[in-house]
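*Asks:* Take a look at the structures listed below.
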Structure 1
Amino acid sequence: MNKYKNIQVEVDGILFQSKKESRRYQELKLLERAGEIQGLTHHKVYVLIPKSAKFRKVDYVADFCYTTKAGEFIVEDVKGHDRRTGKPVLTRGFQLARNHLEYLYPVELRIIEA
């Protein structure tokens, strides 16, 4: 169990950080089988800051990536929600990583509240 009290789950030999993330994977697999999406990958690493003498390497690990029928490349991040507000939990660190990712790479990052 981690600091967010998520329980890791293994599906198809892949270790997911939460039950929500594993459920989303199963949903996406169904969409891929139905032909709605293609090229589904998980835990793709994007380098935000390469290692140098001055900086340590900073990566963003996407929960899922795929291409839609319309040819749009999508990056997804599964987030839990705050029980008080009902909104997704977006830490300051995540918000900075999202900004860097979308600045450096031609992708759309979708937040999936599961």
Structure 2
Amino acid sequence: MSLSQKSCVPCKGGVPPVEGKLLDEYMKQVPGWKLENNKIMRKFIFKNFKEAFDFANEVGRLSEREEHHPDICVQNYKEVNVTLWTHKINGLFDNDFILAAKIDEIKKPQPTFSDSLK
């Protein structure tokens, strides 16, 4: 089952953060996200402010449904930065990767000109 088909389950705390082989496996399933300081983050760039803000709102609605809430920052009028980690364990939990995969489904990467020639 892919990460985007799973649902977030509340983290009660007291569990170790995702690391090692599982972390590597999860990172492969969310290409475009980068790992930094026990968090995963991704920048999404849009054509204009409206598209960026609509996306940020959709991420917010998804986060409410999944009961897992990222940091969302709209900046430079067309960029949305999303940062995920689980506060209760001060690190990464399965939910962070599940939500990242679902966010990627909201904003599928647009093919570049060279991609369209393949």
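Every read-out reported here was derived from the displayed coordinates using simple, explicitly stated rules and does not represent laboratory data. Everything numeric here is computed off the predicted structure, so don't read it as measured data. Cβ atoms are built from the backbone, for glycine too; each structure is taken alone.
*Asks:* Where is percent of Cα pairs over 17 Å apart largest, in which of 1, 2? Can you show the working numbers first?
*Replies:* Numbers: 1: 60; 2: 56.
The structure with the largest value is 1.
*Asks:* With mean count of other Cβ atoms within 10 Å over residues 50-57 derived from the coordinates and found to be 8.1, which of 1, 2 does the value describe? Don't skip to the answer; put the middle values down first.
*Replies:* Working: 1: 8.1; 2: 15.4.
Computed on structure 1.
*Asks:* One of 1, 2 was used to calculate helix-only ellipticity at 222 nm (-39500 (n - 2.57) for each DSSP H run of 4 or more, over all residues; to 500), giving -11500; which?
*Replies:* Working: 1: -8000; 2: -11500.
Of the structures listed, the value fits 2.
*Asks:* One of 1, 2 was used to calculate distance in nm of label points 7 Å out along Cα→Cβ at positions 26 and 58, giving 2.4; which?
*Replies:* On the way: 1: 3.6; 2: 2.4.
Structure of origin is 2.
*Asks:* Further, regarding this structure: With Rg/Rh (Cα atoms, Kirkwood Rh), for residues 34-73 alone coming out at 1.01, pick the structure among 1, 2 it was computed from.
*Replies:* Details: 1: 1.22; 2: 1.01.
Computing Rg/Rh (Cα atoms, Kirkwood Rh), for residues 34-73 alone on every structure in 1, 2 gives 1.01 only for 2.
*Asks:* Still on this structure, I have one more. If you rank structures 1, 2 by distance in nm of label points 7 Å out along Cα→Cβ at positions 10 and 106, which sits at the top with the largest value? The partial results should precede the final answer.
*Replies:* Details: 1: 3.9; 2: 2.2.
That would be structure 1.
*Asks:* Here's another thing I want to ask about it. One of 1, 2 was used to calculate relative contact order in percent (Cα under 8 Å, 6 or more apart), giving 36; which? Please list the in-between numbers first.
*Replies:* Values: 1: 19; 2: 36.
Structure 2 accounts for this read-out.
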